[in-house]
Structure 1
Amino acid sequence: MMRTMTEKSRVVLVVENNPQVLELLGDMIAERGWEPVSATSLKGALASFSSRDIDAIIADIELDDGNSIPLLMKAHESPHPVPTFAISSYASDALRQEVMRLGAIDLLAKPFRLDQLAGRLAEQFEAVASVL
C-alpha cells in the first residue's frame, strides 16, 4: 500500500557537534515518530541533505569544520524549501536576524526546551500537510 505525503515519517536532519545534545535531539525526534538523521559536521550535513529527502533541519551554527550557514542557504534555496531551526550557544539578535534572512524559522539559544522545539517542528509539518 502506498503512503501519502502526510502519512510518511518525517525526516529531520540534526546537525550538532556535541554528542550529548545530538543524542537528546535524536531521541526527541524519534519519540515523536519522526526519523532523525544525524550529522556532526558541515560536510556530513551537506552530504545528508544532498542524498536524502529531508523534511526539516535543526542545525547548530558553530561546527568543528565551519558554520552551518551554507546548509541554511541550500535548504532555503531548494525547490521545496526545508523548515530550518538554527541553534547556538552564542545566540544574539544580530545572529538571529542573519539566520532568519537566510531562511531559518528561528535561532534558538542553548539551552532551550526540547518540548518547545518539538511543538514548533510539529507546527511546520502540519502547515506543510495542510497545503498538500
Structure 2
Amino acid sequence: MILVDSSVWIDFFNGVDSPPADKLNELLGNEMIVTGDLIMVEVLQGFHNDTHFQKARNIFLELPFFNLCNKDLSMIAAENYRMLRKKGITVRKTIDVIIATFCLENRIHLLHHDRDFHPLEAYLGLQVISC
C-alpha cells in the first residue's frame, strides 16, 4: 500500500517530468495507491480549470481513501514534531508531519517529492518509495 503525497500528485497533474511523478505513473494500476483527506484538499484546491479539476477528482474518487488525522494521531504527530525540534530540525508544514505519522502508524509507504519528509525518514523510519 502506497500513499502518494500532494507534491507528487501536483507534478503528475501538471505534467512535470520528475522521477516521483514518473514513478506514480508506473505504479498506477500495478500497486495499491491510496489517498487521504488532507492530500485531496491540497491537490484539488489548486486547479483553475474545471475540466482538469473534474478529471483529478474522478481519479481520487477511485482510490482507497483514509482520514489522515484523529485525536490519537494528532498526539503522536505532535510528539514526532517535538522530537525533531529537539534535534534542531523544524519541519515546515504540519500537514507533512501528520501524513508521515499516519504512514508510520499504519505501515504504509510514502511516495513524495518534498524535502520535509527527509528527517522523518532519517529519524523516525518513514518508509518511502525510491525513485
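Miscellaneous remarks
- Origin of the value -14000, where helix-only ellipticity at 222 nm (-39500 (n - 2.57) for each DSSP H run of 4 or more, over all residues; to 500) was derived from one of 1, 2: 1
- Test item: Rg/Rh (Cα atoms, Kirkwood Rh) calculated as 0.96, pick one of 1, 2: 2
- Which of 1, 2 leads on relative contact order in percent (Cα under 8 Å, 6 or more apart), largest value: 2
- Looking at FRET efficiency 1/(1 + (r/R0)^6) of positions 26 and 82 (r between Cβ atoms, R0 = 25 Å, to 0.05) for structures 1, 2, the greatest value goes to 1.
- Comparison of 1, 2 by distance in nm of label points 7 Å out along Cα→Cβ at positions 66 and 122 - largest value held by: 1
- Of the structures 1, 2, the one that 0.8 was derived from, the read-out being distance in nm of label points 7 Å out along Cα→Cβ at positions 10 and 42: 2
None of the figures in this text is laboratory data; all of them are computed from the coordinates on show. What you see is a predicted model; the values in this text were computed from it and never measured. Cβ atoms are built from the backbone, for glycine too; each structure is taken alone.
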